[in-house]
Structure P
Amino acid sequence: MGTYINKGNGNFREVLDNEYVDKTGMISEINKTLNSERRYTCVTRCRRFGKSMAADMLCAYYDKSCDSHELFNGLRITADISYEKHLNKYPVLKLDITNFTTKYKDNPQIISLLQTDVIDELLTSYPDVALGERDDLMDVLIKICTQTGEKFICIIDEWDAVLREYENDNKIEDDFVKLLRRLFKSDESKKVFAGVYMTGILPIKKYKTESALNNFKEYSAISPKSLDKYFGFTKQEVQVLAEKYDMPFEELEKWYDGYTIGKQPSVFNPNSVVNAVLDGECDTYWGTTGAYDNVLKYIQMNFNGLKDDIIKMLAGNRCKVNTTKFQNDIHIIRSKDDVFTVLIHLGYLGYDRSTKTCYIPNKEVGNEMTNAVEDTNWTRLVNALTASEQLLNDTLSMDETAVAKGLERVHDNETSILSYNNEESLSCAISIAYYYAKNDYIIHRELESGKGFADLVFIPRRHVDKAAMIVELKYNKNADTAISQIHRKEYQGRVLEHTDNLLLVGINYDKKTKKHTCIIEKYVEE
């Protein structure tokens, strides 16, 4: 088996020997594109979401140097009409660009050396092909296809590694893009490649108004199209794993769910789920994969409204984002929208295409975002997050005075983390003040219940022995009015479906005095 040519199916065999969730249905989608105008596919997703695994799966399926019937036996692709037509029928060229950025790190000739390495192996595999003095990689591939009458499947893993690693070397970036254009946009490309599959973190870089390879069909977390079900684990797939490993599904859901990918409303981080079920506990498995420094750098950028929107998302809100202006280059960040778009591609924010909003998807990501915030100079916000555990304990203890004082500390004497200029801002700031509650509660904002919408409702997670809470907020009124509204509009209705241990919390903020008042009642059914 070669290093770049016909690598065989060994990598995919190792995947199958471990915990594998069947994503072979994606192969049928790629088969539909072969030998057509749509033969060029680029699928991008964040780290540890199965990019390399998918590349290894495609290698095992197409590679003519091996027999993969045994590996795919019983998997979904075997039921597809195209299964036998393309199984192990092609020479496969597989390039992992991170191997080259590691091997030739800091070498300005990296793109030339990449071509030389691949050409050397091609000439070994096809000894009857003669190398001309001026031949490049594409020339050699053309000669091979002319001689053999076969077309290649080309699979490029981590295609954008050069763009990410050589941020200060425009020549290397330009040389790499020129290589890709030479391979996939020349007149001979259709004669050489039956199909091309590229994967990475970022979509293809834009130059001016279009991508450098605009003949590629692109699939990303922002626009996954028909491949949305292959971007991560679905709810049903995780439920099967939870049952198999006797893990509480609700914990896996809290930690790793929350991504909305295309039409898939519930997508889990696959790497983290597998690690959690194998270890028997939920923890942060993905957040330490190398993007943290970039996250810290991005959220500290001085774009108007960026800090407030980060705070709103920590509080559980969603924020509007325009993803269309981003140049697909993590080193070209020109606006708040660019920051949010790159964080979506890195997996630190979820994206809802229907509402064009971004948000923090789950506890694992929330923990990492909180860590990043704590490493900033956002002192007031960090203080509020740190104090949130005590505020929750004071509320559950029904200590009204302590709760009011705790909220005033969030206000930081003179200036709050968000301007308290209306009830919406007050609600967001209160959510930050109760941030720690996310560990034990599912928190609903504006929950429809009874005869209206409750401001904040805290439903304890399964196996959490704490009281539920309904928090009603008032602005320039009084806490009694807030409690009265809970009773009058019967907000408790939805909550009592889960528990009868319920606290009613009324909070008022006086804009003039900058004082909070609080009343806490234990709900007693009449």
Structure Q
Amino acid sequence: MRGITKTFGPVVANNKIDLDIREGEILSLLGENGSGKTTLMNMLSGIYFPDGGQIFVGEQEVTIRSPKDAFDLGIGMIHQHFKLVDVLTATENIVLGLKEPGKLDLKAAAEKIRTICQRYGFVVDPNQKVYNMTVSQKQTVEIVKVLYRGADVLILDEPTAVLTPQETNRLFDVLRNMKADGKSIVIITHKLHEVMAISDRVAVLRKGEFIGEVATKDTDPQKLTDMMVGRTVSLNIDRPLVEHRPVRLEVKDLTVRNHDGVKVLDNVSFTACGGEILGIAGISGSGQKELLEAIAGLQHPLEGSHVIYYPPTSDEPIAGQHVPVDRKGEELLGKDPLQIHRIGVSMAFVPEDRLGMGLVGSMGMIDNMMLKSYREGRGPIADRKAPKVLAEQVRQELEVSTPSLTTPVRRLSGGNVQKVLVGREIASAPTVLMTAYAVRGLDINTSYTIYHLLNEQKQKGVAVIFVGEDLDVLLELCDRILVLCSGKVNGIVDGRSTTKEEVGLMMTNLRKEVHRA
């Protein structure tokens, strides 16, 4: 790629970028949110068309106007959000959209898929329906789909975002096999320890500019972070120890069924204390989402379930901010979020679905801030002054990149949307703060800002429940870690003494419950 430029209105996403992708090499593409990594690769895979610059494959200049053009040139991209049809099998998804001569032969296609899997070490059942697959299996289907179409250059956008350590290791083994076969692989990621483990070379973008490239063997995480951010950033996550840790939430025998009648939470019991960060670990779909939604009043658990809230006492640092509820404990189940708020329980919730549940995409930052406070006005006209001040504060403190405070948040990048949501929820001065994947898709600099904010809340006596997907972060940030496996509590361990391997095994193997915290 030579001199590649792409603009969206006044925003320059990529500015005259030069980038080489070499045969038989794994290249990591690093950069903060909004630095232009995905935009650059979207031009290589035919989703965007560059405003300027040239793309060469081998010695020949090419024009890529569509994903089909990219596939014809041997370039394929595996996106962060999979493009699969749930009701179809792996084989049907892989051949979907291909125009091959003659009648479609699914048996022959399945055999070709098995050959690809044997060659690189994939494990795929060609006849399995996508809706029965784990996240790791779906990702494997996406990679095989690209290989089936003859790709020699594979681009993976955040490929390990929702994988366990064991699944990540298996993926890396497969990528090494593909590299040995002469494939070129580009990985867009924020996880520096993975960059060091898998890549041969690292290219860094910052604010749409190409900063430089370096051989992985000649660098380290600190140098890469400094290149990404443009200044020195500490890579240590604080874990202050708060002496006074009163029980704030008690969850007892929490059981939830989904729309199909399947138990997504099965007799889940634990306590969350003020002054601590309780991590929730588990592979995707283990009940993390339903757990937080049940506590927040958005799910309807079965009879016999309990979520009891204990308010701050008069000698606690956060006392006096909220209307007192029953000191002996207030049952939250059976109450919707508004009722929970009205009885004086101050709960903040950063949901997994940022735009579907957390924010209104067509509104700007000011209106989204006002969603938490409009009921507090005394007249029929909502007060916009305080939300505007808060929106400006969140923009400055979290460095939200937006043309204006009234720009619809759906036009912002995923990382900036997350900053708006987390900033708003923390600003509500909660006694319980629940976050689902608070740093998913965020660059390392912003991620550490969020960790700092969570630690600030913890030191104020807030009970923080942190659902995370990066085990390295969970082990550094959390005081205790609750592990969910297939909707059941598989153990609660001390974040300071447990290991990544132990938690990873607990995430995947349902066994007798372990309590070491």
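A short reminder: the numbers here are calculations on the coordinates, not readings from a lab. Remember, it's a predicted structure, so these values are computed and weren't measured experimentally. Cβ atoms are built from the backbone, for glycine too; each structure is taken alone.
In terms of relative contact order in percent (Cα under 8 Å, 6 or more apart), the structure with the greatest value among P, Q is Q. For mean count of other Cβ atoms within 10 Å over residues 73-80, the highest value in the series P, Q is held by structure Q. Suppose helix-only ellipticity at 222 nm (-39500 (n - 2.57) for each DSSP H run of 4 or more, over all residues; to 500) works out to -12000; of P, Q, which structure was it derived from? Attributed to the structure labelled P.
Output the label of whichever structure in P, Q has the greatest value of distance in nm of label points 7 Å out along Cα→Cβ at positions 105 and 313. Looking at the calculated values, the largest one is Q.
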